[in-house]
Structure I
Amino acid sequence: MTMELSDKEFRRLLDLVYVGNWVMNSLRGSQRIKDYDDVESKCFSYCLKTGMYSLFEMMDGEVIPSASFEDGGIQEAIMDYEDAVFYDILAEELARRDMDFAPIDNTNDGELSRRIDEYMEEFEENGLNNVSVNKE
């Protein structure tokens with residue numbers, strides 16, 4: 001397979017490959033899915049041909065994203081995503097808890113949405129400052 005990309009498109013592809021591999025492997029520890037690491041390595045190896053030398057480095061004979069690449073904003077993008085997902089999930093879980101985890105259908109989906117919105121407003125204003133855990 002051959003694919004023609006501009007330098008800008010290739011750079012964006014590297015971001016996507018890195019984020020995809022990060023999602024698939026970051027929590028796996030020693031149980032990483034090697035196929036994803038291999039695809040990432042293969043994609044980053046093309047940095048040599050494109051002159052994007054600062055974006056890759058060699059480790060144990062494999063091409064990996066460089067510290068410069070990782071420090072160039074991609075980790076901030078991942079953290080922003082994680083924060084958004086965290087608050088979305090927390091708001092929905094708290095709203096469902098408030099509704100005694102009733103099955104959601106067209107009779108109560110509006111109530112669920114309203115409660116989620118209330119929690120999201122709270123989180124936007126105060127973060128987790130007003131969240132507490134009561135140990136019973």
Structure II
Amino acid sequence: MRYIPPISEIMTRNIIALNRDDDLETAEMLFKRNKIRHIPVVAGDVIVGMLSYSDLMRISFADTVYEDEDNVDTMVYNMFTIDQVMVKNVVTVPSTATIKEVAQILYEKEFHALPVVDNGCLVGIVTTTDLINYLLKQL
């Protein structure tokens with residue numbers, strides 16, 4: 001029987017997260033500085049939402065700002081909160097889920113990232129990039 005590793009072998013454990021009371025300007029800076037596209041929103045260790053860079057771009061004119069520019073126009077960001085923009089009903093997976101199971105969820109739901117939650121606590125995040133890197137190492 002072929003071994004299919006758990007997602008814990010490829011997930012990102014060093015999680016960059018936001019709190020509900022953070023502002024959207026902070027979120028954009030985190031996206032740009034860390035070159036990421038998804039940030040879990042937490043209350044302590046518990047995930048309460050997920051914010052994607054695409055969600056942020058939908059409400060702003062930030063796509064006219066250069067990717068490497070640190071200054072953003074905060075006027076639009078001041079009109080919304082993270083709580084208003086984030087996805088609230090987040091699909092999560094346990095760290096014991098197999099890479100195949102996670103790939104299936106990402107494919108079927110057309111997601112690009114899934115938070116990894118064990119015992120109610122956020123322990124990681126897995127993205128399509130993590131899956132592609134895994135596949136490239138297998139070839």
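Values in this text are rule-based calculations from the coordinates and carry no lab data. As the structure is a computational prediction, the values presented were derived from the model and not from experiment. Cβ atoms are built from the backbone, for glycine too; each structure is taken alone.
Once distance in nm of label points 7 Å out along Cα→Cβ at positions 1 and 57 is calculated for all of I, II, which comes out largest?
Largest calculated value belongs to II.
Can you say which of I, II returns 1.3 when distance in nm of label points 7 Å out along Cα→Cβ at positions 17 and 113 is computed?
II
Here mean count of other Cβ atoms within 10 Å over residues 25-32 has been calculated and equals 9.8, so which of I, II was it run on?
Attributed to the structure labelled I.
Could you figure out which one of I, II the value -9000 for helix-only ellipticity at 222 nm (-39500 (n - 2.57) for each DSSP H run of 4 or more, over all residues; to 500) was computed from?
Derived from the structure labelled II.
Looking just at percent of Cα pairs over 23 Å apart, which of the labels I, II belongs to the structure with the highest value?
I
Quick check on the output: 16.7, 52 is Rg and Dmax of the Cα atoms in Å, for residues 33-96 alone, derived from one of I, II. Which one produced it?
I
Please compute relative contact order in percent (Cα under 8 Å, 6 or more apart) for structures I, II and give me the label with the greatest value.
If we compare relative contact order in percent (Cα under 8 Å, 6 or more apart) over I, II, the biggest value is for II.
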